[in-house]
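*Asks:* Some structures to go through are shown next.
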Structure I
Amino acid sequence: MTHADDDAIARSVETLAAALRQRGWTMCTAESCTGGLIAAACTALAGSSDWFERGMVTYSNQAKFQLLGVPPALVAAHGAVSAEVACAMAEGALMHSPADASVAVTGIAGPGGATPGKPVGTVWIAVATRGQPATPTGVQFGGDRAAVRRQSVLKALQLLLQRLQP
């Protein structure tokens, strides 16, 4: 990760933290391809226990089913890397935590794992807040595995922040 990437992620976390504190809210994560990197970025900020509730790394489909309540039929119908599963992950994270907001990420970081119509770099991010359905965003990132994961972290933070802004 470059210094500029580190700075962008740190700035996003600081802005997100301020938005959550202003509302008196907490957040949680449900991560697949990012493997806990969003949670790590959030908890790198001192005082994050005020607004970061928990992070769930649900890398396997079984983990998505067990920890988040993602229906197996949803994965069978759409694949683990899909808008539908990302939304189910974000909503499941809220159902399985007291947090007020969640962000979920599922994708193909590579170098393997690509399927027809879902090349390496395909990522779905969903954000949800209490009382509001999850909204998905599909992105196609370039670069190697580390770059895809880094870009996913930054985009996830930005999307959650957008959801919190009036």
Structure II
Amino acid sequence: MKNTGFWLAGILGVILDQATKRWAVERLLPGPEIELWPGVFHLTYVENTGAAWSLFADSAEFLKWVSLGVAVALALLAIRGGSLGRWEQAGYGLVWAGAVGNGIDRFLNGYVVDFFNLVWIRFPVFNVADVAINLGVACLLIGLLQDKSKGTEPASTLSHPEKKSGHGGSS
């Protein structure tokens, strides 16, 4: 199978996201938040109808289609695109996992379940899918920086080199 790292990162990310959200619904919804580190890090159940930092609040209908579009586009990249480099596979797979994980919530519930709460910096409550997206972007940046330091193009562009024309060049 092509781009195995994409699917491994993606599927594991979705499984972890959905399992932790199920736990949060069962454990945090009926009761109070859990203070893992009082005043610093809590587990707090939140139903988010928006995106990151509650942007586009009450836009779950629109955002579910955005999630689906991102998931489909990335899956097509993994299936039909060229062979991706290791960092690209991990990065795109994790972003796919985040889009699928939050998309499942949006399609089934009309909101995303968030529960990680960094209370000491008043950061918006988030979930495993959000972490996967951010880790995915970090992997893509590492891959890009690694390729730049080697003086090469990213693996995905190497697999589709542009055809060179014999016109207009000097020999």
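We did not get these values from a lab; they are worked out from the coordinates using the rules stated. Quick caveat: nothing in here was measured; it's all calculated off a predicted structure. Cβ atoms are built from the backbone, for glycine too; each structure is taken alone.
*Asks:* Suppose you compute FRET efficiency 1/(1 + (r/R0)^6) of positions 15 and 79 (r between Cβ atoms, R0 = 35 Å, to 0.05) for every structure in I, II: which one lands on 0.60?
*Replies:* I
*Asks:* Another one. Supply the structure label, taken from I, II, corresponding to relative contact order in percent (Cα under 8 Å, 6 or more apart) with the calculated value 25.
*Replies:* Attributed to the structure labelled I.
*Asks:* Quick check on the output: 0.95 is Rg/Rh (Cα atoms, Kirkwood Rh), derived from one of I, II. Which one produced it?
*Replies:* The read-out was computed on structure I.
*Asks:* Could you figure out which one of I, II the value -14500 for helix-only ellipticity at 222 nm (-39500 (n - 2.57) for each DSSP H run of 4 or more, over all residues; to 500) was computed from?
*Replies:* The value was obtained from structure I.
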